[in-house]
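Asker: Some structures are shown below for you to check.
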Structure P
């Protein structure tokens, strides 16, 4: 069956550590889906994001307490036949994304924004949009899904 040809936008955010900046919320508006790469900080952030679009979130190493118990360490979001794998710490990934048919891997943890491609799989860490750490940028990201094609970009929100 032919899928709807409309481009799908997946907003990416990670490492909010309890701070959802207005610039990050503004960037994530008009997303079809949102993925939070962990170290969320509190459940209120997920509620605010869910008011913008359906949220897929993973538990980060700093996410503790009752609100975080229902979060898993990994999730897979499927969008029009495209699979996106989310994990907080990329170093803990135990799957083979190529063998498992994953088109994109979204992570967090390092606070360093990066987009790379390995063996046809797009890897994205949107960086941190929470409290500034060291001299790392404050950033968010997005995946654009056009049919089976996936592209990613990072946007600094502290410029």
Structure Q
């Protein structure tokens, strides 16, 4: 086993998932996925480390200035932050490369795609959000997804 620096943590490359949006792949046909950083306050990071977050009702939006914002995500207040606490459902800026932002904004504005938060996790000590770019499914598409899932479950049961 090799030596490790003092600054390098045991879980430097490991990902720890905080929360997932389970309905994202059911409601949307996801074509592309991006990993974005989040601009957070200290009390938000502490709350995320304790697992108090939900992205099930969240969505991402491209604004007029070419920035992408996460809206509707709920990160609970940290109980020991007192006056320095954050608002639980405030807008949070997503940190992406300029090329990724331009590629996403073109597809969202011109082609009618939707930015859907998929998962919120820690990677190397930083909070990351996996954002999916996809189109909404119709009712018959959802029925087909349910049918495929049931068939796969039946096949696994008899193996």
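We did not get these values from a lab; they are worked out from the coordinates using the rules stated. Because the structure is a prediction, the values reported are computed rather than measured. Cβ atoms are built from the backbone, for glycine too; each structure is taken alone.
Asker: Thinking only about FRET efficiency 1/(1 + (r/R0)^6) of positions 63 and 119 (r between Cβ atoms, R0 = 30 Å, to 0.05), which of P, Q has the largest value? Intermediate values should be presented prior to the final figure.
Answerer: Working: P: 0.50; Q: 0.85.
When FRET efficiency 1/(1 + (r/R0)^6) of positions 63 and 119 (r between Cβ atoms, R0 = 30 Å, to 0.05) is computed for each of P, Q, structure Q gives the biggest number.
Asker: Taking relative contact order in percent (Cα under 8 Å, 6 or more apart) as the criterion, which structure among P, Q has the greatest value? Write out the running numbers ahead of the final one.
Answerer: On the way: P: 25; Q: 32.
That would be structure Q.
Asker: Of the structures labelled P, Q, one was used to calculate helix-only ellipticity at 222 nm (-39500 (n - 2.57) for each DSSP H run of 4 or more, over all residues; to 500), giving -8500. Name it. Walk me through the numbers on the way to the answer.
Answerer: Values: P: -2500; Q: -8500.
Derived from Q, not from the others.
Asker: Cα Rg over 2.2 N^0.38 Å computed as 0.96: which structure among P, Q? All intermediate terms of the calculation are to be shown ahead of the outcome.
Answerer: Values: P: 0.96; Q: 1.22.
It traces back to P.
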